1. Given 13.9 as the derived value for Kirkwood radius over Cα pairs in Å, which of the supplied structures 1, 2 does it correspond to?
2. Taking relative contact order in percent (Cα under 8 Å, 6 or more apart) as the criterion, which structure among 1, 2 has the greatest value?
3. Mean count of other Cβ atoms within 10 Å over residues 12-19 computed as 17.2: which structure among 1, 2?
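Bear in mind that the values in this text are calculations on the coordinates, not laboratory data. What you are looking at is a predicted structure, and each value in this text was computed from that prediction instead of being measured. Cβ atoms are built from the backbone, for glycine too; each structure is taken alone.
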Structure 1
Amino acid sequence: MIDARTQYTPESVPTLITRAKASLGVSNAELAERLGLSERYIQMLERGERTPRYPVQIALEQLVISPDVRH
């Protein structure tokens with residue numbers, strides 16, 4: 001089991017978003033749809049204006065690691 005207290009790194013999310021979009025070849029809107037989030041929320045995360053929930057970080061990490069998996 002992953003310990004969210006040690007694995008949660010919200011400061012990594014802007015980079016994860018950029019990497020996920022690049023590896024998938026998608027826009028903010030398409031990434032948001034894949035994750036079940038709003039495009040506005042993705043934009044705010046990417047600019048560091050919001051702190052994501054831990055499950056959002058996990059979902060982004062999974063997209064970067066395995067871009068072929070549908071989320």
Structure 2
Amino acid sequence: MKDNEMVFLDKNQVLEKTSIGKSQLYKLIKKGMFPSQINLCGGKSVRWLKSDIDAWMGQQVQAFRQTVAASVALT
């Protein structure tokens with residue numbers, strides 16, 4: 001796969017990759033805390049960009065690490 005190649009993920013792939021449930025996925029999207037899906041084929045199919053999901057996961061890890069570092073600094 002090339003670095004600039006766009007890869008789409010379907011809902012099941014997103015759920016598996018992120019280990020979150022379907023209802024939680026849509027709650028996070030509604031709150032603007034998760035990448036929105038892309039409507040394809042006139043809205044008959046929705047997908048997410050793998051790069052968007054990877055970036056979101058990276059942000060989650062970074063936020064967790066910052067929280068842990070701040071917690072350790074307070075002790």
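1. 2
2. Comparing 1, 2, the top value of relative contact order in percent (Cα under 8 Å, 6 or more apart) belongs to 1.
3. 1
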